[in-house]
Structure 1
Amino acid sequence: MSDSGLKWRIAGGSGDGIDSTSQNFAKALMRSGLYVFTHRHYPSRIRGGHTYVEVRADDEPVKSRGDGFNFLLSLGDSFARSEKEGAVYGKEKLKPLSENLDDLNEGGVIIYDTGLIDEEATEEINLEERAEENDWHVYPIDLRGLAREHGREVMRNTAGIGFTAAMLGIETEPFEKLIGEAMSGDAKDANIEILNIAYEQAQEMETTHDLQVPEGSHDEEMAMMSGSDSISYGALDEGCRFIAGYPMTPWTDVFTIMSQNLPHFGGISEQVEDEIAAASLALGASHAGVKAMSGSSGGGFALMSEPLGLAEMTETPVVLVEAMRAGPSTGLPTKPEQSDLEHVLYTSQGDSCRVVFAPANVREAYDQTRKAFELAYSYNLPAIVVYDQKIQGELRTVPIDFFDREPTEELEGVLTEEELEEAAHDQAGKFQRYRHDVEDGSNPRSIPGQKGGRHLATGNESQAVGHIEEDPDNRKAQMDRRMRKLSSIREDLDSMDSSHQTYHGPADADQGILVWGSQQDTVFEAVDRLNARGEEVKALGVSDLMPYPESDVTAFLESVDDCLVVEMNATGQFRGLTQKELGRFGDKLSSLLKYDGEPFEPGEVVEGFESSVNGGEPPGKNMVIEPAAGD
């Protein structure tokens, strides 16, 4: 799609209700028949600090944030820290205005709250001069004073929505309905009143901009969903009934959603003291016969390394989710990055035997979480769903019937007591749980308490019934068997009706872009723009990270002359994985990297492609080009 439609940004301080206000605005646009996409930016502080949410809306499906934005509602930061000379964070009250101007497109609209941002402050940032240079349409309004006059200061957000709606020609009815759904009594009445007062005042103002909201309609009922919603609902539909965790941004959303919903399905959630305990509890629940999951972000996932290795050695199924954020250490805890790939693939002890998926959007997050559970419990090994803050928080318009699937509660990979009677046992009657001679590498398991299922489960290398065994021949046979699981899983994935890898663009294009995870749909929009310009470009979005989709990526790379790998990290981790698996294509692969805490915009990918492939100007805005091997 073109970079059209409304791109509205609301900015304020953490704790000012920016997220909830933006969700209601986006929901109202969706209910009016538009497709929406939201992007969140917030600091790692509970209160205070510049935060914004961007809402992109159009009459056709929206898959990515746009290039910049065209409407700013700046509320100021009501929780700003001291502005004394030399203050570490500068003039925070002003930042919801000053720090958004660089991304505001020409001809854009600005509403700012004079109740917090005074004339002297705007003079410091040369707002009037910059507005004239960029043809911005600026409307200073005392939203804070209006809210205090007619209710409470917190209602300035509602007043800002009233002014926004009037200036864009949106009726107040959808917003009134949303207020009624969220509130009751005096609070509801006061918010509806100030919404309409602001709307009427805006209609009386002289406005000069020509920004309009598209008109649209939906043929089916739609919902706004985040990746966290989809991962959680996929887990529930696949029969997960236990989760253990410890809060850590941005994984906390999945943990919260699961904890809220599991009791309705007869399940259990446990918040524990740390991530070692969380993963260990999930492992114990699974060992006892329950589909279980845990997860964290990078720092917490590091603590899960030991139980993850235990799951691989004891061949106990479990699903973990890892929500990437910028590191090392705490890094940028509320900003997206794709720099945990190698961490997720290889952490724990020895050689990895796990499944790793990296969904690109809401739909893939649901499907691939279900597949992660299916494979984990069919092959008795851990499966990991890796995503990032971008997918965690962004909301997209999705047809409700996409999630109309049959749930699965069957516990795969477990023998019944009747089957255990026929299974191999040693002379003492112990179940040979870890036999060598299994074609696909996966031995079915028993559940504690089953008749005929007695065996040992230990973190040491073992022989068939689980007794510790250090014999070299046994070690090689057991390792070979465990690694055969990955080959068998790859065969299963390759035989599916639809691949987890997603193709986009003309099949005969001779230039390629390779992408993984959350940047996929941004790249796809860039590919559409490049082809509209006359370039011949196609893209492949990869979700299967382990076992690696060798045949899919090989076919793609063989069909192009050059390929740009787009990812959000400093070291080109996915390019490195691809060269490890498919080294002969190293001279075709170059990298476009970004690691400043902000996801790519489609225009940045276009710029990076032209710089890399066509020898254009070096890309700006904190992007880096790494040439192909030998260049």
Structure 2
Amino acid sequence: MNIRIYILRYSLLSLLIISFAIANGQTDIAKKESSYYNISTVEIPDGVVLEAGGLAFDDRGQLGVTTRRGELWVIASPESDNATFKKFAQGLHEPLGLTFKDGSYYLAQRGELTKITDLDNDGKGDRYDNICTWDLAGNYHEYAYGPKFLPNGNMIITLNLGWVGRGASLSKWSGWMLEVTPEGEILPLATGMRSPAGFGFNSAGDLFYTENQGDWVGSGRMTHIEKGDFVGHPEGLKWSGEKGSPISLKMTDIKDEEESTLYDYAQKESALKPPSVWFPHALMGISTSDIAVVPEGWGPFTDQLLVGDQGHSKIMRVYQEKVNDVYQGICFPFKEGFSSGLLRMTWGPENTLYVGMTNRGWASTGKSKFGLQRLNWTGETPFEIEKVNITSDGFVISFTEEADRRTAANPDSYSITDFNFKYHHLYGSAPINQEERTVYKVEVAKDNKSARLYIEGLRLGYVNEIKAAGVNSKSGQPLLHNTGYYTINQIPEGDGSSVQSSAPAVANVDHSDHDMTGANYKESPSEKRVTSQPASWTNGPDLTLEIEAIAGMLFDKRILRATPGAKIKLVFNNPDDMAHNLILVEPGTADQVADLAMNLGLKGEEMGFIPESEKIIAHTNLLRPNSNDVIYFDAPTKPGRYQYVCTFPAHAATMRGILIVKEDN
């Protein structure tokens, strides 16, 4: 497998609701969102490659931006059309974070936490102080993020796992969140992290981090971090016996269970902390990134969290509550349509949210290679689900403005489906144990701004897809976003119908040689996926075609050739770090078939994101990383340019090619 540079993705993308970026770079929902939140662009001078890894404002209102190419730029007047760029520092090793404090910039390089100071006030860094260093094995995937300052003056950083066909802690403290004193002492805080690119504090000052789907990580998620927490990936436990470790758990203590969920496992292993919010993969995003708190005066969601997504070039919104002193909550779509992969966010003057972006090597729905944009509230309030709170027997849904009482009181206006994810060494998880919950009664508040839903059978540890598609505002407008995903860790007292998910028997597994080779999704039952050579092919195939998935959501061959009616054996290899399929379709129908795949929703994973369509000629299975598929089919008899496409969510815009069928091929 070729080494490829990427940061947040490793995705086995499993679900979807998001639509594609269309020709002008915006989806229909993005256009609707723009009535309430508009995106503007900070123009970047020619020759400046601003692949943003970190953003921070200094004490003069200037915006510092670190880049993946090892530079630190300072932008004066970033809020205006006359922003000026000046290179403050260079020669850094892929800094993926930035903070400004007391006249200096602080940033995490690959193997060092660095402080940079401009001593003579000429706008350039003169002094580079090494605060601390950590070991590196040289693996391309050993990213470092941060820092963030704690109230006590210490700093927080996180270290990525390496990648060797699986997440691997190749160096001391890889897979950990670390606290660092100003003097450079490293204090291990928590582990079990795979790709902890996003972390920060909520309005109460509690610490959270965001995670991306991968091995041992069924889907993207957000977790509340306290000292001594283990959040799921066993590799970091290699170092739990080191001096200063607040965790006694060992790698060998974690067993790979056949059908366990992370919540179930946490009921038996108290050091394991379930996430406060799951982001169902591709239904919400595919590569969670930075966290920002909504300030007062910026729309109706004060103190809620905004969470970026690199692959989908979007921002999601999170509302959390504490139940029995445990965080849990709900995520919603918020704003899509950014120009590149969203990696960093920071608030600037006048409550403007600045967004730093890159898609180098990772791909994203925003097609620019990099960018810097601003997000502002227009002053108009959308009709939205403001928040969802759990009760002993259901949920209370609050709206940003008065709802139409008739539609809000109708149980048929709502639908709830709960599901979970496997906790196992394989890469990601399809939704499991899905069940539709019954909304048997609705009570609307006197002010028409909330509705209490009575629901049968809430299940602990489950994600609840809550749809309110039938609810309109008092003026007749539908909800801007009618779906959210609520994670249940606790249920208030009084519920007699909640069901604990059951944990299966334990299987002892050696984690040292886990990989995803040959571990595919459910086989796609389809007459258009023929995996054995037809008996009628007495002389074997006329043509063998071999094609491979490569980094950036691409096929390695954009053109294949065949003669009309040729008997074809097609070998599709997937050495990439995310899931892919290959579907051959009639000329000009790739977008149509991809749209059908995206609309499969929670059924998408089960169906391999292969919809039923007469436009499909042949297709492979949906392949996990490091696996392949072989199919047999007859080339069309009619000459033409037949498209092949990967219909996994967010892939079809770039991952496609053409099978040219003509006599002289």
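The numbers here are math on the coordinates, done by the rules we state, and not lab data. This one's a predicted model, so the numbers in the text were calculated from it and none came from an experiment. Cβ atoms are built from the backbone, for glycine too; each structure is taken alone.
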request  = Assign the value -11000, calculated as helix-only ellipticity at 222 nm (-39500 (n - 2.57) for each DSSP H run of 4 or more, over all residues; to 500), to the correct structure from 1, 2.
outcome  = 1
ask   = Looking at structures 1, 2, which one was semi-axes √(5λ) of the Cα gyration tensor in Å, for residues 55-94 alone calculated from, given that it came out as 34, 10, 8?
value = 1
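Where is distance in nm of label points 7 Å out along Cα→Cβ at positions 239 and 623 largest, in which of 1, 2? If you can, show how the numbers build up before the last one.
Numbers: 1: 4.6; 2: 3.5.
If we compare distance in nm of label points 7 Å out along Cα→Cβ at positions 239 and 623 over 1, 2, the biggest value is for 1.
Upon calculation of semi-axes √(5λ) of the Cα gyration tensor in Å from the atomic coordinates, which of the structures 1, 2 produces 48, 29, 21?
1
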inquiry  = Once mean count of other Cβ atoms within 10 Å over residues 383-390 is calculated for all of 1, 2, which comes out largest?
reply    = 1
inquiry  = I have 1.2 for distance in nm of label points 7 Å out along Cα→Cβ at positions 159 and 199, calculated from one of the structures 1, 2. Which structure is it?
reply    = 2
inquiry  = With Cα extents along the principal axes in Å, for residues 471-598 alone coming out at 63, 35, 26, pick the structure among 1, 2 it was computed from.
reply    = 1
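From which structure (1, 2) was mean count of other Cβ atoms within 10 Å over residues 207-214 calculated, if the value obtained is 26.8? Could the numbers behind the result be given before it?
Numbers: 1: 14.0; 2: 26.8.
Only structure 2 yields this read-out.
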inquiry  = So if we calculate Rg/Rh (Cα atoms, Kirkwood Rh), for residues 47-142 alone for every structure here (1, 2), which label has the highest result?
reply    = 1
